[in-house]
Structure P
Amino acid sequence: MNTPSPSTARTPPIRALVTKIGFDGHDRGSRLVATFLKDAGMEVIYTPPWQSIEAVIKLAIEEDIDVIGVSSLATDHLIVPDLMAALDAADLRYVKVLVGGIVPEADHAALHDAGVVAVFGPGAGRDDIVAAFEEHAHTARQQKHAAFAQSV
């Protein structure tokens, strides 16, 4: 029986969730971002608009998500701190959250303070978005594995 050598062992693809929480139904940007991530080799779970925070948490657990991308066009980014608190309560502190869309500069600090790792506005480039998802997924996996190792 052949077993893969460590140098040929595959790393599981990044698992990203792209979603819209709240009542914002404009999903063109989130569909585009989901396509960028999929084309970059990530496994992408894409939700339709109008997701509840509870539904996002459930998906993050069921799908073993590394990174969540939240799209906001109509001020739904203001409920992202509630999402961050729910991730914490569900013991999913390692899951990284990125926000994209129409987010006033004045709201960026509150998002970062809540734990959001990146905020992208209109015109953000494909390469920058993909690189941020990759970087933060790597960090999420390191933190997840470290937490698991401490619990054993």
Structure Q
Amino acid sequence: MTDVKRPERVLQDEPEFQPLERFWPYADLSEQPSDEELARLSPELAQALFGARPLPFSISLDFPAFEGELYARAVGLAQASDEYLETFTDGVRRHRARFYPGDRPERLRDLYELVGAMAECGVLVDDKPVPYARELWLPLVWCLIR
């Protein structure tokens, strides 16, 4: 028979300290997200988690923070949209304003006139980047303005 050497014991027989009874330091957090937390989710993440919501046709403008006197007015118009979301991506503040243009399309036009010339401004149709969104979809919405 071969002599098999047992490995040295890694743990001590008696522990040196008593571990805490609770494992997670934030044990008081709710397991379900609040309505406010759900509202802050990006539309892409909300769709991936909960499926597509039955929403009416919408156009969203997504623009970064910029310098100038028109910035405060642009943010005010974005906050007055049907749905507003402010995010930080890589330290850059972005604003996303969703409009349901059926009732008052001039709100969308007013904000687009302020931020539409920026190269970083995105126009999303039903939360998706669509080809010719600026050249085709927005002029079709402008036809709704009387």
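Just so it is clear, none of the values below were taken in a lab; they were calculated from the coordinates. Remember, it's a predicted structure, so these values are computed and weren't measured experimentally. Cβ atoms are built from the backbone, for glycine too; each structure is taken alone.
Starting from the value 11, 42, 34, 9, 3, 0: which structure in P, Q was P(r) over Cα pairs in 10 Å bins from 0, in percent calculated from? Intermediate results must be reported in sequence, preceding the final value.
Values: P: 11, 42, 34, 9, 3, 0; Q: 9, 30, 24, 10, 7, 7, 7, 4, 2, 0.
Only structure P yields this read-out.
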Out of P, Q, which structure matches 51 when percent of Cα pairs over 16 Å apart, for residues 44-123 alone is calculated? Q
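Assign the value -14500, calculated as helix-only ellipticity at 222 nm (-39500 (n - 2.57) for each DSSP H run of 4 or more, over all residues; to 500), to the correct structure from P, Q.
Details: P: -14500; Q: -7000.
Going through each structure in turn, the value belongs to P.
Check the numbers for FRET efficiency 1/(1 + (r/R0)^6) of positions 12 and 68 (r between Cβ atoms, R0 = 25 Å, to 0.05) across P, Q and tell me which is largest.
Structure P gives the largest value of FRET efficiency 1/(1 + (r/R0)^6) of positions 12 and 68 (r between Cβ atoms, R0 = 25 Å, to 0.05) among P, Q.
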